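Computed from the coordinates by the stated procedures, all read-outs in this text should not be read as laboratory data. In this text, all values refer to a predicted model and were calculated from it rather than measured experimentally.
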Structure P
Amino acid sequence: MGTSQNKFGGVWTQRKIEIFMEYVNAYLTIMNKYSFKLIYFDGFAGCGTIDISQAEKPKLDLGNSNTLIEGVATKVIGSEHLKQFDIYYLVELDEVKCQVLASSLKAKFPTKRIHCVFDDCNEKLKSLSFFLGRSADYRALAFIDPFGMSLDWESLKACEGQGIDLWVLLPSGVAANRLLTKDGIISDAWMGRLERFLGLDEVEIRRLFYKTSTT
């Protein structure tokens, strides 16, 4: 596949999508009781489909040829729940993937208000928070599934108290844990990334994650 395809995942990817869709359905059921206008926000929307690992394919019962599964954004927009989101705002930093996503969704769902934006999730998440702070008749459900440590703590902090149900999948095992070296020797670049990701300064990071012993 080309650069426009998300190529990762397997059983856990499929299960993650199923779990989130269960929440989406519950969220829409609850919000159907209110008059709020609803926004679905996806900070790392990808290209709309995921090319799963060949090794995981048999476990997912996808047949003999197809290794593609729908991504979260496509699943949410295609939901047949009685209550629907009024706006779908999808952010993707890869320009090619963003273009593929926009083209695909426009063809599948021509009547829905879908915005595919080529930008940084951190900036758009802060913009969403600002908008909700000024628009009392809107509520939002945000799904944030970053690759590596692409999400900054200040972006999450901006969402506080703004009417956002926020799902964040933190890649601690393949991100922060690798930068928090066993010997405590961390480069300035790595420490800067940890500070932005955790919302802590170096003193706090060392106090919380390391112990000093004297022999």
Structure Q
Amino acid sequence: MSVEQTAPSVHEDTWRIFRIMAEFVDGFETLSSMGPNITIFGSARTAKNHEHYKMTVETARLAAKEGYGVITGGGPGIMEAANKGASMENGSSIGLNISLPFEQMPNPHIKTLINFKHFFIRKVMFLKYTSAVIIMPGGYGTLDELFETLTLVQTQKVAELPLILMGKDFWKGLLDWLNDTMLAHKYILPADMSLMKMTDDPAEAIDMIKKHGHTKEVVPNFV
């Protein structure tokens, strides 16, 4: 097949711009009236009987009890646990679902569902209307969300916000590597390491967020 046959036409790219705009508008109109919120990231593969699933349910439940909405990626595993915890307190339970080739189905605990085709638009929505980010154990996608959030805070593209790692045993090796390798090579500063906090106590995590304070929208320069 030739390049000419596979490359998108200018006409197709133009209409793609309008589809992208529509996703942004849908997200902005839905989420701008909600908040304050906490975004919780983590693996879709976490089993319901796993300690991290239970930790997430309790963390989200306490967040909702304190008046925070909970934003997740809308799928199973940690995302389901977070939406479940929020729903237990009749809190705002938000799922930002992504259309994937293997069809990630929204979990049943979501009250407000937004479907996205484009990952980059979904990422904007995760951070534009959140007051804090909690990172539970996960895979490549979770690491992507962790480091993108860190980069945006480090470069002041978003306001500084609580970024809390939960699951100490899981994250210890990564934090050791950041300290012993990346920091040792001076590719980051000691202050960059302080952008992350860590706890396995759901109550402590929510207390960290409360002490930091919140605004309804914390991303002045992002979009």
Structure R
Amino acid sequence: MKNLGILLLTILMTKGTFAQLIKLVEGNLVANKVYMSNVKFQSKSVVKVVKDSTIKEADEPTFVRVKNIDFKDGIIEVNVLSRLLPTAAPTDRGFIGLAFRINDNNSKFECIYIRPTNGRADNQLRRNHSIQYFSFPDYKFQRLRKESPEMYESYADMGLNEWTKMKIIVKGNQAKLFLNNNKQPSLIVNDLKLGADASGVIGFFVDVGTEGYFSDLKVTKLQDDK
């Protein structure tokens, strides 16, 4: 257990669960196609993440991997805040979220992210696209929107430059996203594209035009989820 001291702030045991509050220090994090730094932001120690500008496509493995957390089923909680970069295009939305079940070489993962600029837009169609699920590599948002309109996106109130709590509950083929301690989910995905047996690490995801901040990561796994 000593070699996990840098990783775990606290271990909370309850019946059927194994909860970890993760210390977000550079030794526990690996940047993949992003720029990462530990910074002080609004008096908090947080992880700042910006997508590598040479990666032009959307819905790519542009995240910071959190090491030593093999995740299959359970609960992921994190606070996120996004700003638009000075170089952001008019179509950039402050994309920020969580990737999960990321495999060893980053070639497969599930992801749910938010578009904070859409949450309070005057255009209702944009509001309906405030939250997005996708699965890499085969089911990016464009394919899902074309083949299954409205099924993998939804609305929730959110905004730029404000903290949003994301909680994702994953079990088998299903993932539910809860925002800001709401009792009801803002998005339900009943057919995770990698299947119920997929597992892997967790990642802090951003996309183009976003300056993203992450803090207070907590992971709760089922005890039989090794």
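Listed values, structure above:
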read-out: Comparison of P, Q, R - label where percent of Cα pairs over 28 Å apart is highest; value: P
read-out: Of the structures P, Q, R, the one that -11500 was derived from, the read-out being helix-only ellipticity at 222 nm (-39500 (n - 2.57) for each DSSP H run of 4 or more, over all residues; to 500); value: P
